[in-house]
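So, here come the structures, one by one.
Read-outs: derived from the displayed coordinates by stated rules, not from any lab. What you are looking at is a predicted structure, and each value in this text was computed from that prediction instead of being measured. Cβ atoms are built from the backbone, for glycine too; each structure is taken alone.
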Structure 1
Amino acid sequence: MDIYLASTSPRRRQLMSDITEKFIRMSPNTEEKEYPLYSPKEKAIRRSKDKCIASLNQLKNTSAVIISSDTVVDLNGETLDKPVDEADARRIISALSDHFHYVHTAVSVYFEGSMYTFCDTTQVCFRHIPQDMIDRYVKTSEPYDKRGGYGIQTEFGRKYIDKIDGDYYTVVGLPVKKLKKLLKFLNIV
């Protein structure tokens with residue numbers, strides 16, 4: 001049975017290889033919708049399902065296993081996406097400084113005609129980030145390919161994240177333990 005990981009994220013691909021080496025990488029051919037009336041957690045779930053359905057339609061192979069995922073950064077109910085420019089990155093990182101937020105990562109697995117979806121949430125607490133550090137950080141390329149403008153696994157994340165309550169890998173973008181448990185339950189791995 002072919003297992004497809006519908007993700008362009010190098011971080012997700014690395015984490016998936018910790019579960020199994022036998023998967024095929026693919027790009028889900030779908031436009032990410034905003035879903036303005038959804039909560040951040042509901043957005044992650046809906047987008048994960050959208051990616052899975054789009055990938056199934058793209059493959060036209062109902063015997064394949066398709067795994068998709070979406071991560072949303074939630075600050076007081078506001079979804080923080082990838083910064084679009086320096087001003088946006090500065091706004092996002094300044095808002096995270098000295099506050100906690102939630103990271104919701106939803107995973108959808110298509111298998112034998114059914115879709116199984118779960119969402120894992122981790123609370124992330126940032127310490128104070130000095131303004132001069134924010135100004136330097138937004139001039140790097142790092143914030144612009146990550147939801148919320150940061151990666152927990154980066155030097156910046158390690159320096160300014162004070163603590164987390166939940167799964168580290170949920171913040172990276174793929175809750176490995178829960179996904180592995182589901183795949184074992186379905187006898188996929």
Structure 2
Amino acid sequence: MTTTAPARLRVVEPGTPPPEPERSAEIRALAAVQRTIGKPPVVRAARGLSLFGEHSAGWFALGLVGAAVDRDRRKDWLVSAAGVVAAHAASIAVKRVVRRQRPIDESVEVLVKTPSSLSFPSSHATSTTAAAVVYSGLTGRNLVPALVPPMLVSRLVLGVHYPSDVLAGATLGAVVGGLVRRLVRKRVS
């Protein structure tokens with residue numbers, strides 16, 4: 001026969017605030033990002049990035065602009081733009097399998113509407129990274145450092161993703177973007 005130890009009672013002095021609830025490391029990190037840099041100008045910029053990246057529409061539009069301007073490589077730009085949309089679609093497929101819910105905690109403020117409650121991976125991070133990779137190949141400039149970190153941080157500032165969501169999204173976007181970039185390079189050779 002096993003016995004359990006009696007529960008310990010915690011004596012709280014009158015007027016003492018209740019203890020903070022236990023929070024995961026990701027929630028603590030997310031709340032820290034919001035406290036540290038979630039100032040009005042940063043939130044406005046993050047909302048702008050969110051709107052631009054919604055459903056990969058802004059990145060797809062940039063690919064169409066590239067196709068219109070760079071007529072010699074029109075097909076490469078169109079294939080690359082389609083690759084960005086494919087990366088976005090891949091992230092949606094993973095979201096529907098994983099079904100991780102977006103952060104919900106009183107220490108995190110959600111500052112933008114989202115099309116679903118699913119969080120993993122971040123589709124914004126996926127399509128932005130894919131766009132940065134494929135468009136880097138077409139422009140001859142490394143766009144990744146300029147485009148990816150701001151979008152990843154914006155998702156945390158807005159309180160709609162865990163840090164692991166944006167890292168997984170960036171990884172997925174890099175893989176898909178790398179495959180599309182290789183396809184475009186092979187087509188040119």
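Annotations
- Identity of the structure behind -10500 (criterion: helix-only ellipticity at 222 nm (-39500 (n - 2.57) for each DSSP H run of 4 or more, over all residues; to 500), calculated), options 1, 2: 1
- With distance in nm of label points 7 Å out along Cα→Cβ at positions 111 and 135 computed over the structures 1, 2, the top value is the one for 1, the highest of the group.
- Sorting 1, 2 by distance in nm of label points 7 Å out along Cα→Cβ at positions 15 and 151 from high to low puts 2 first, with the largest value.
- Origin of the derived value 17.1 (mean count of other Cβ atoms within 10 Å over residues 95-102; candidates 1, 2): 1
- Test item: distance in nm of label points 7 Å out along Cα→Cβ at positions 23 and 71 calculated as 5.7, pick one of 1, 2: 2
- Each of 1, 2 could give relative contact order in percent (Cα under 8 Å, 6 or more apart), but the derived value 22 comes from 1.
- In terms of mean projected area of the Cα convex hull in nm², for residues 79-142 alone, the structure with the greatest value among 1, 2 is 1.
- Mean count of other Cβ atoms within 10 Å over residues 103-110 derived as 15.4 - corresponding label from 1, 2: 2
- If semi-axes √(5λ) of the Cα gyration tensor in Å, for residues 47-86 alone is computed and equals 30, 11, 7, the structure in 1, 2: 1
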